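Any read-out appearing in this document is the output of simple, stated calculations on the displayed coordinates, not a laboratory observation. Every value quoted in this text rests on a predicted model; they were computed, and no experiment measured them. Cβ atoms are built from the backbone, for glycine too; each structure is taken alone.
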Structure I
Amino acid sequence: MLRADYYRALEEQRKTSEAEKTALRERIINVQSELAREEGRKIQTEDELVVLRKDLSETRMRLDSILQKSEEESKGARTELEQSLLAVERLQKELETTRSELSARAAEINDLKSVRETTVVLIRNISFSINSAVLTSLQKKRLSSLKDLFNSADHVSIVGHAERRERGNLWLLSSQRASVVAKYLITSLRIPSSKITVVGQSAEASASDLSSNRRVEIIVINKSEL
């Protein structure tokens, strides 16, 4: 009886031990599976991290390119502005010089009033399209019709104007308009350049009619002996 109980106890211990071994094996398998899953997630995370790093690098490169382009455009704009300011300053100096010359000529005319008679003709119908300094065929025809007047003149002063709503450097535009008229008189009508002066007045002498501000005035001075 005691021996049978002893063997039963041993058998129960064996079964218990086998059950614990089986449970331990299952636990090991579960842990290994979990480790495999964790390793898979780790690999996936590393792959995603590589992609993110690549995207970040490309984004930085694009940003650097944009910043460089923006800096170059800003530098170009500053250079253009500085050049425009220099052009305005130069034109203002030329205007002052022309005004001084006109004042000197006016003084000379006053000194010669006793021996000479001065005739001044003002021509104001030379107009331009907006933002343009190009002579039309009609304007060229008008200028050509006055060739004899220009040839007989002692002095021809050409004054360019602009209107305030036109774009860009108005001092430069008004000077270009005066210059293109002078060029036509010199090259096409053969008027001596020595008797011609050119000046731009921007929009300083604006008229109420906006279109009339896009004009060139020609002052023809003729002196004759009394």
Structure II
Amino acid sequence: MENSERFLNAFAAVEGALKQITQRHDSSFTTNVTLAAQTNSYVKLKKDQLIEYAQLRNAIVHHRVDYDEVIAEPHLAVVEAFESIANVLGSHKTVLDMVKQPVLKAEADDLLKGILAQQQAQGYSVVPVYEKNQFCGLIDEDLLQYVLLKAMQGELDLNQVTCAIVKKLPSTQDRVYFADAKAHFASILFNLDILFDQGKRVKVILVTEHGYASNPCLGVLTMADIGRIRLAF
């Protein structure tokens, strides 16, 4: 298959995906790119590149009365990059699909030392804590600093403290993003970008059945995970 044919196939796939996002089936490719970038973080990220590809399509295809004639062949690297975009936009992967590790979570009445041992053994940086099915805090470096300080001051017995101690710290709700397990991963990236622009520091994404703090946790994504996802696409 010629590079031009692959390029045009990718163009058609992206064009169809953009129309699905915008529901503007009569709008031009570039118009739909601009509109889709307002709600889809991946299109926003690739906006300039997509507009360049639209211009490239016009350069390699000459429109005749009853057919389009290919008058140039795009570079293979360009074709592969465009196909990669088409694959992502055509993907139906949800945020839950991005979760690669089993969930480690704690109950408020669990002994902290036991959860910390599991956390270290499994390599988790953050562990959510629940009480009566309601999220109540995170076991992270901030909590560990607090616990160690209180233990050094003789105010805590490390052998007896439970995970309920997370409630002693300021609320972590503003550092946690609760994601609907069925949401497309690109929409989650878009929402994170909005929060970042607002100056909010999201530390972890907790994937739940419907995106609420009262739903069971199905998966955990840290900002390091999100960084890897962005690089992959």
### Task
Can you spot which of I, II the value -23000 was calculated from, given it is helix-only ellipticity at 222 nm (-39500 (n - 2.57) for each DSSP H run of 4 or more, over all residues; to 500)?
I
### Message
Comparing mean count of other Cβ atoms within 10 Å over residues 149-156 across I, II, which structure shows the greatest value?
### Response
I
### Message
So if we calculate mean count of other Cβ atoms within 10 Å over residues 173-180 for every structure here (I, II), which label has the highest result?
### Response
I
### Query
Given that mean count of other Cβ atoms within 10 Å over residues 13-20, derived from a single structure, equals 19.0, which label among I, II identifies that structure?
II
### Query
With distance in nm of label points 7 Å out along Cα→Cβ at positions 101 and 157 computed per structure, which member of I, II shows the largest figure?
II
### Summary
relative contact order in percent (Cα under 8 Å, 6 or more apart) gets 24 when computed on, of labels I, II, structure I
### Summary
semi-axes √(5λ) of the Cα gyration tensor in Å, calculated, reads 103, 16, 13; among I, II the input was structure I
